[in-house]
Every structure is written in C-alpha cells, then in structure tokens.
Structure P
Amino acid sequence: MLPSPAIHMSLEKMRIKIARIITRMDLGGAQQAVLCLARHLNQNLFEQILITGEGGQLSAELSSIPFVKRYIVPSLSRHVGLGSLLDDLKTIIRIRTILRLEIPQIVHTHTPKAGILGRWAAWLARTPRIIHTFHGFGFSQFHPFWAKRLYVWIERLTGLITTRFIVVSERNRLKGQQYRIFAGAACDLIRSGVDFSTFRNVSGDKSQKKIELDLAPSDRIVGIVAGFKPPKGLHHFVTVAKRISEQRTDIKFLMVGDGELRVQLEEQVHQLQLDSVVKMVGWRRDVPELLEIFDVFLLTSLWEGLPRVLVEAMIVGVPIVATDVDGIAEVIRNGKNGYLVPPGDTAGMAQKLIELLENETLRRQMGATAKSLVQEFSAEKMVEDYTRLYLGLMGDVADLSSFPSQEVPGGKP
C-alpha cells in the first residue's frame, strides 16, 4: 500500500536537500561515482541537485535522471591559470546564486577545481554543511614546486570552511594529513563503488570482438581504459609497448579512452613505428566486453586517487600490472591479483607483463584472486556509506525506514 498524500507531504518536508558540484561529466572515476549516487541515493530520504560544467560523455545520462534537478554552469571548467580567474569568479557568483535559491542543507563537492570554487560559493551562500570528496589530489611530485605549493595553500585555506572530508583511499588520507589540508575537520574513507551487475555474465565472442577492432583472434592484448590526461602517464604505456614489440610480435596494446593528450600520444606511436602495435579506439560503451579480451591490464599512472577501472578489470578477472602510487596498492595485492611497479619503471612493467603473458596458469590464478577481492568496492556499499554520512551530518532525523527503499546495484560479482 502506498503512503497517504499527507505522509508524502510530510516526507517532502523531511527530505534532506543535497547540492552536489562537479566540473564536466567526463568519463572519469569521480563523475561515475556522482552518477551512481544521483541514480541510487534513496529518493525517500534525499532531494538531489547537481551543479556541473558543460558537456562530457556522461552528461546525457545525468540529464536523463528525472528526479535529479541539474544546473549547468558553462564557466565551471577544469582549466587552471591566470586566464581563468574571471571565469572562476563568475562561477562562484553563479553557484552562490543557485544555492541561495535552492537552500540545500548539504553541499557536496567533487574534483579539485569544483571542490575549491564550489566550497567558497557554499560558504558565501551560508550553507551549513560543506563536504568535499578527494578522488585524488590535484598535485603530485611531478608538478613544479611553486604550483604544488600554491595548490596546497589554497586547499588548506578552503579546508577552514569545510565541514567534512572524504577520501577514496587510505594513502590519500595520509597525504592530506601530511600536507595539513584537512584543517582539523573529520576525514572519512568511502570507496568509489562500481556496479557489479554491468560486468556480470558479459556475453560475446572474444574472437569476434577482436576482429571488430582489427585485431587477430590469436593476438595477446595488453590494455588500458583511461582519460588521456597527465596523471595517467600514458607515454609510459606507449614506451612499454615499444619494449615488448622488440621481443614479441603477437602482443597488441589497446588504449580505450580519449582526452587532451591524444595528439601527443599519436605522434609518439608514429615516431616509435608502433602504428600496427598500439590501437587507440576512443571512448566506448562496451568496456565490459573490451575488458573480456584483455589478457593483462596495464595502468601507468603517475598519481591517482583509487582508480575504479582496476576494480572493473578485477570483476572480469583480468590480472593487472600497475604503478605503486596513491590508492592503487589498496586494490592490487602485489603477487596475488597483479604486480606493482614504481611509476615510470617501463622496464619493470615490461618484465611483469611478459611474465604474465607467457604463463596462462598464473594469469588464471591472479584473475580468480582478483574476483574474490572486489566486494569492498561495490556501488551498494558506497551508497550506504554516503547515506550514513549524510544522515550523521544532519544529526537526529525522522525514521523513514518504513518507506519504500530504492534498489542499489552491487552484490557479489
């Protein structure tokens, strides 16, 4: 029996209004986590507003969710520099205007740029609870000293107006503490969850999928799914392909994704005469099927939060060779479900890849272990953890457990 109209009215008044802020809805880990929360956070408990930049591969999916109100702020972009200061000021003013209109009880920001601009807009709008999720930091040891110092200073300052922090990995928590970014506010660990159902029972002919990609059915595939951005270290991926192509001719390298570095990477591939070895296929909607044809997943990141794509590869049972940076070591157990190598160590990456590619039994063992380790990273657990966090921030709230729950994907892979 459905609740009466009077109860519905009461429920509307009791629902917690959350405004979530992020830059473009690109096909990245932070954006996929936001999309998952938008779809599956319980409507009986929460009213959701999303403030985003313009465009992105996931933009249409986000706009198709009927119970989430979306505001697009074109000036909210990832670009950082003196030339963007005027746009940044306009963005803060626009977001503040939206927040004053909507009056959310909680503002939750994601990604570095949106995290800084969004939190200051929320502070100016006098939003009582401001939280931010670090899906990785916007700085690393590979940035110039002055740029890193400036970013840390801005994060420390913004931390003073932040109610609660969330990180996706323990290493990110330690890094934030090391740089004194959290400013005394509590910091919780909430993993970025993956919808296991998307990767269950993937059907399809692997040989046919290879032929579709202009690969031979007998080819061994080393692959990556990533945005073509500096943190991913994809020039090392191409260098590893060169090293291995000098030893084996039956191994191909598949790059699924796109981004600002595509032209540079294409030039590198051409200069190293790898046009027949490295294949770039752009962003694809058939990632589960593509992961099925990977023999090994190679992640060459220079810095990270906790990459969801590793969990996706593990669900499918693909062994992994990855760089030992940030939260990656919390996904990969060295020698169990993959191998960890230092960032930039292309010789070490090539060695571990050859070891796996020449040992089918080892690949199967690592793939089976990978499948057994993913439960911590389910979408269901992420939604539950955020629900608990939001309710905790609000203090005592009405018991709405008698109202219909909302199905959340997840479960055992």
Structure Q
Amino acid sequence: MASAAGPERRILIDVSTSLRWKGHNPVGIVRTERELVQHFLNHCPQAAFFSYDSADDAFWLVPREEVAALFPAAPTVSATTPSHGRLDEKVLLRFRSDDVVVSVGLQWDIAYMVRLYAEKKRRGMFVVQMVYDIVPIVMPEYCVPGMERKFPQFIVDAAWTADLIFCISESTRRDLESYYARVGLKAPVMARALLGSDIPTASLADPAGKLGLVPGEFVLYVSTIEPRKNHQMLFNIWRELHETARESLVPLIFVGNVGWNTADLMHFIKASEALHPDYDRVMSDVADAELDWLYRNARFTLYPSLYEGWGLPVAESLARGKVCIASNASSIPEVGGPLSDLLDPLDHVGWRDRIRHFLTDGEALAAREAEIREGFEPASWGACMRRFQDDLFAALPR
C-alpha cells in the first residue's frame, strides 16, 4: 500500500454534489462525497478540488477555503497544491497528464462524463469513478422518469472514461460487470469502497425534546421515501397491527426526504385516522445529532427496500446495537450478514410476524441486541476513507 502521503501527483476531487447540497443535511451519496472530500482536505496535501458548471461546459477549481467552509469545525493540512483564487472569482481548471481525477457524487445528474472523456483523450489523466448501484438499469420502473435513458449513458461513458471504478458492494460490482458484458463493453478495473456507520453529533446536544418521542417507544425506518423503499408495506402492516395487536403497537417513524411518486402513500399516512399522527410520522431533513438519537433510542429498526447498492441505515442501526429487520435483496445481506434479521421484501406476512415478535417479546429483542453488540464491527468513515486513499494510490501507474 502507498503511504498516507501518497504519490507526488495532483489529486483532483470533484465537489460538485457537495456544493449543490450546501445548507442541507447530507444523506447517502452526498454524505459519502463529503466524507471523502473532508478526508482529502485534512490528510492529503496534494489534493485540489473542482466543480463542473454545465452552463459554460467547464471545470473550475474550487479554493480550499471554500471547501473547508463545508466543514467549519475541521482542521486542514497545509497544501502542496496552491489554493487558486479568491472565493469570489472563478479559475478554470487546466488538466495535466499526471492528474488523478476522483468523482464520487451524482455524476449522472451533473453529466460531464463526455467532456471529461475529451479532456482525458487530450491530456491523459487517471480517472476514478464511484458507482453506488445500477438501479435505473435493473429496476427502471422505480426511478424518476428520464433516468432510464441518462443513467445507462453515464454507466457506458464511465466504461470509456474511468481507469478505476470503486463499487460500494460486491452486489454492485456483479451487477455492473454483468451489464458491461451484456452490452459488449470492457469493464474498467474495479475496487471495493467501504462506507462508514458513524454519524457526527456535535450540531445538537440534546434533540430529544425537539423530536417529541419517548425512548424505546418507537420503531424506525431511515430512507428516502420512494416506491422502491417499500414504505407502503410497512404502512399496511401497521394498519393491520393496529386492528389486531394495538396493545403492543408503538409509533412507526419514517425518517427521510419525500421523493418522487409518493403522493398516494403520503395521502394514506395523513388521511389514516387510526394511525396518524399517534402511530405513524414522517420526519424530513433530520440533523445528524437527531438521526443518531433516533437510532440509539428506537425499539428496533426496519429496512425493507427492494434493491440497494449497499444499505447504510442497516449498518448505522447495527453499529448502535439495534435489531434491524432488513430485506434479503441485492447488497443488503452484505451489510450485517446473520446479525440482520433478513426477510424477502415482498413477504408481507413474514414481516408482520417478525415485527410483532419483537414488539411483544422483550427477552428475544434483548438477546438479539446482545448478539449484535458482541458480533458487529462498526466501520468509521475515517478508516473507510483511509482505505479508499490507500487503494487509490496503490492502483496508480508507477
């Protein structure tokens, strides 16, 4: 492995997604990019940062000071790559042949891969891309309209442009390799990227009063609210348990931003006089400290998604010693293995019975929590980003 100092090459980190998300609580891909950016800002003197502007089809250097402003409490190392420009001026990024270009954000939305390919053909940089999943290819019906066209194009462009692709699970790697074989493209070299399960908590000392929940008296599902995440099944189960086992029922808390094609579900939730608001609630734009409190104080957690690239909320739950009843689809079994209670995400009866089991049998719940505390090994974002940097440097041509 390369040393922490790494090669004497400029490491260009794309911050386009983080800048677009500025002022909002990070989730999923945004959190991953911010953790990577913060790591390279703090530990890699030769790192520089850039963003892409589609209006002028250009890449611009972003001053380290502006990047550091995303993480106001974090110290930074002295840069060997100069900080270009003041915060109020734009400096065009001119690629060099020995540059390493790293993108881990929402590239299919930012859509600069064709331009980057042209720059690579001209300059010869080493390009690194993260792929989280290929949901729009394997399940296009569960994606925002238009993704079934632009996302496959991004994946094809990545095959032509990237020298190294990091995948966040073995499931994603298999799906991606299978797709490239199906369309007749040679897959780039692939590596595994690990994701952390720790959550920064300095922003709010005691969120309990604000959230209005009793510790241990709610069940938690953390996920963007959209059809693929299978919230409707959980709503139906809570409706059923309200009729058949109300004495043991506790509120079901959905934590996540409301996504596309959810109007019917949101109507069901708000219009259900039996459940809302005493037995079901939706919380969006939750701060990190609030999210950490919710995990630590939930009775247990749920994750019935139909398909994922990883399943970060499963890891975040297990890292806090909480039982997680989770889907057995795609990558999700990789997260916790036998320490997750895995069920078919289409098995309504199985989910209902397992939920009722943990709602009514406190001893079984406590025993399962003890197994999780004994067996699960949480991964910190810091350790995962150090591993990413080491694997990246080891893959660079000598």
Structure R
Amino acid sequence: MDAVRISAQLKDFPWGGLSFLQSLVQRPDRLGVPIGELWMGVHPNAPSTVLETGEELASFLAGNPRFLGNLQEFPFLFKVMAIERPLSIQCHPDSAQARSGWEKEAEKRTVLDRSVWNYQDANPKAEMLVALTKTTAMCGFLSKEQMQHNLREVLPESYERLLSSCENEEDPVRSFVQTLYRLDKQELQVVVTEYAQALAKQKVISYPPFVTPLEIARQALDLYGADPGVFAPYLLQVINLMPGEGIFLKPGIVHAYVKGNGIELMNNSDNILRAGLTDKHVDYEELFSIMNTSYVKVHQIPTLQQKGKYSYETDDPFFELARFEKGRYEEENGTVSVLLCIEGNTKVTNGEQSRSFKKGECLLLGASLDTYHLEVDGCVYRASYPTKR
C-alpha cells in the first residue's frame, strides 16, 4: 500500500501558543515555548521527512513519482496553527503577482538574507482556516461606509485633518489605508496617541475566548505602539469561528489571525507581504500593489456532511480539506493526500495491508492508491489535491 508516515515540523513564533501544538505532537519538552505552526509538506522553509527512509519528502516523491500521479510537484502546504496573540497584518499574491515578484527579486536573493525577501517562492497563495477551538480572525476590508464610521469614531480630530479627503477618491478604502500607512513617524505618533485616548474611553464588553475589535486594538497598542497595523481592527472585518467552522481567503485579501487554534491549508507557498504588528520585514508599498480593497463579506466555508465526514467546499484548484469524526469510511482516492490525526487513533486499510497512526501523527497517501478503508476513533483531517475540478 502506497502510504508512508511523514514528520510534521514545529515552527516557533512569538505569537504562538504555549501548549496546544506541544500537546498535539506530544512534546512536553517544548511546553512554555511559543510555538505557532506545525508544517506538513515539501516547502524548503520547513520540509517534512519520510520517517521510514529518513529522506526529505521532496526527494522521496522524486524517486517515487507514482505518489504524485499526474502532478509534477507536491501541490499544497498543510499546517496546524496555535495563535496566542495577533499575527502580522498580511496579504498573499496570486499567480501572476508571485511570478512577477519572484523574478523582480532575483538579484535581491543573491545578496540579502531570506528574512527580508518579499517573495519566498514563485507560487500563488490562497488559504483556508478551519477552527479547532473558538477562533477570532481579521480578514477582508470593511466597506467604505463602515470604515468611514469607525475612523470618525476612533480618530475624530485626525479624520477631519488627514482622512476626510479620502472620501472623494476613486477608491476611498485604498486611500484611507494608504494615508494611515504613509504617515511620517512624528505624524503617526500624534495619530496613534489620539487613537489610544479614544479607545481608553470605550467600555470593553468581552466574549472570551473570542476577541473584540477594541480588545485587539488595545493589545496591539501595548505590543507595538506607533505601528500603523494597530488600526486594523477598525479597517478589517472581525470574524469569530466556532470549532469546525472555516474561512477561505483568496490571494489579495488582507488579514491577520488573532487568537485560537486551527487547521490551515494553502498552496505550496510561504509568500507573505506584511504590513505591521510584527518585528519581521515589512513592505507596505508591495502589499498595496497586491491587496484587494473591494468589500466582500467573509462567509464561512460551506460544508458537505455525509455521516461523520465533513467536506469543506471551495473552488481552489490546488487543495481541498475534509474532516472525519469517529466512524468507518470507504474512500475513493486517486490523488496525493495527507491525513493528520487530531484526536485518538486512525487506521487506513487497503486489501490486506493497513497502517495505523495516532494523535499528532500524519500519513501520506499516494495517488496510486485507488480506494481505502478509513477507521477513525477520534478525529482526522485530510488535505488532498482535488480530482474533480
């Protein structure tokens, strides 16, 4: 049976959780260390290895092309996120933008460290997030009217002095955002001071563990001070997800995950254009060049339920996600996929062959595997390449 165990790579981030991922992969030695992500895939920034052979996954696939079927390369990056405090304000490119950006930075890559590259690869990046616990995210700009209302409320003096003229621009949302981000340091400090004073007068109404715009803004001010990213909770839609609910973000959607734990699935890309709330490299102008300022209300991903199987329905051509609760399932395959056990134990059977794995472990299934029987005692997520799009 073409099924092999692969490793998942832990990634430390200052915004990461202190126990969630450590408990998932049974690493008590890492408790108390902020770990934000668990990666499964071939991306060079944290490649998986095949546990049976010790090879990096990309090398294994090159030597065993039947696992990929008709594909030339592994198509997605599969993650688990543990978010204790807000990530950076960020945006990802589409195919044309990624290729152009990668080519544009060819010389930069020869002389500068990877940490200051805007483009880590030439791939587009759409992504989906499915909550494992109650989760808050900021994603997609508010409408012109909502943004205008918010800014008048939290920046009454600065709005009249600096922002009111944006209302008459062809793209008012873009103008609001770019004006705030292009303030010089002295002016930014003045505006942030007014913002902090306005927020201090507001009463916090909490709904823990969800986080409100006011709470996000106050935390951002405490962590980053005079950073234009602190305005984000009043520029972006704030979304709360219950466990099992998800959102799908196409390239160009500005976002920042705020708090919670979830499954993240995306193109095989680590292209991140950042614009605040981070100590990492930022490039406001490059982010402005790829961001989508249109108002599109962010909705939960529709799910197709068949007994204990939940399929998350998006139109992305590179990846799809399904969740399996306790039960037995007969699955058609014919595509490369990764199974991650979140709870309990799981067994995959094909004919007389079977593979078992437990919480925190993952299994790569080859495209050469046409069908298999899945026995789940807990919960499993499956990331795969779509076969019917």
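Rule-based calculations on the coordinates, nothing more; no lab input. Remember, predicted model here, so these are calculated numbers, not experimental data. Cβ atoms are built from the backbone, for glycine too; each structure is taken alone.
Using FRET efficiency 1/(1 + (r/R0)^6) of positions 48 and 168 (r between Cβ atoms, R0 = 25 Å, to 0.05) as the calculated read-out, with 0.55 as its value, let me know the right label among P, Q, R. Working through the options, I get structure Q. The value 74, 48, 41 for Cα extents along the principal axes in Å was derived from one model only; which of P, Q, R is it? Traced to structure R. Ranked by mean count of other Cβ atoms within 10 Å over residues 112-119, structures P, Q, R are led by P, which has the greatest value.
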